[in-house]
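There are structures below to look over.
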Structure I
């Protein structure tokens, strides 16, 4: 069902108000209802929160990043990429469907055991408790194209080691960067380009920041010819006249 704005002709206001299928509300409330509908029925926010697992409306797993960050990273082709995660979870299952290899380190034994039965052969899931957690990446051979810093504790230490293991042209993702601004500063000081993605995320009642730190040679291939692609809840339009040379030469 679709709803829209109706401006009655002069002198017809009372007639419109009496109609049982007409809802009278201000524009701001109408647009807010649309935003809530997008969160509920397109992003799947309510279902994900009630289930306690980050997922979209279809039930596909999502990382517990902000929605803008997830939509951004979802644009790229990771079929030849290696991903390392400090902190396993729904994000592991998200990356499992996209990357050539995923190495995920978890320091919560209960969560590690729960996740172990859900991963496939592309995922190496490791349990690393205590102070060993941030050092886990140093025991891995080679470099990683994507490194996610989103574990239980040790964010600063994890980020410090992540810089050393990042492949040229790679990406580091720091979740809850607004709560870990010293860690964000460390990554920026390492010469990475910082882009903060602030917004809502699954299963949480407040906004947050997931920050992306790009190696200066970042140039991942996109899944589609165009970038950006349409986001969830977007109007799929193209301003064709304004999206090409338009002004007359003088």
Structure II
């Protein structure tokens, strides 16, 4: 399965936008998700991102892969907020008996708590849908160039994009390690229970960490041999320029931001 960090070559309007504009929009949407505390603006943001996914050519089925990964976290969030979030509309009486010291009689499941838990889940899902719009429509080289043009040091931009580029490598290596363990008869990740899988994670994590450290060392040697950072000013093969469509996109997003803020307060 392709990771959300995988670039998808398309001829969409999102692909053609200046990467600086896309970076600014992504950062602003992230801030909006944290600012707003109401269902309507978060819902608008989420469905707007789905529209961008569709325009960009990102398979919407990736949302389902997110849900499968986050379903346990979502259930935990809803339960915790339902029990501990203060509210007046009680759905279930205290779960903890009165006889229990200190916490007895507490644990009302309130409607306000359930709704707040659902809001947090929608926030997390929205945040998960933001960055694929950038990463699937922009090459890592252009993301690096955009960061530098926006004023970030080249070392910081290079480090960020290199970390993103390592995610598919880690996914591939994890698959190889799991296949090797299956050949040795280690089937916990396939047939084991949840707790058994958690306990067996060291079988996967230790080789991944060791492999990552080895790759980082090799990359450091390669960078030193090519005099990385010898010159303060970095040159690029490609250049980016703000065009008319970028200004239009920025104007439309500014209007969209105003609508979100209007419904948020």
Quiz item: If we compute volume of the Cα convex hull per residue in Å³, for residues 64-135 alone for structures I, II, which one ends up with the highest value?
Solution: II
Quiz item: Here helix-only ellipticity at 222 nm (-39500 (n - 2.57) for each DSSP H run of 4 or more, over all residues; to 500) was calculated and came to -23000; which of the structures I, II was it taken from?
Solution: II
Practice problem: Work out the source of 14.4 here, i.e. which of I, II gives that when mean count of other Cβ atoms within 10 Å over residues 160-167 is computed. | Solution: II
Self-check item: Winner on relative contact order in percent (Cα under 8 Å, 6 or more apart) once structures I, II are ranked, highest first
Solution: II
Self-check item: Which entry (I, II) yields the derived value 14, 33, 26, 19, 7, 0 for P(r) over Cα pairs in 10 Å bins from 0, in percent, for residues 128-215 alone
Solution: II
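The numbers here are math on the coordinates, done by the rules we state, and not lab data. Everything quoted here is computed from the prediction, not taken from an experiment. Cβ atoms are built from the backbone, for glycine too; each structure is taken alone.
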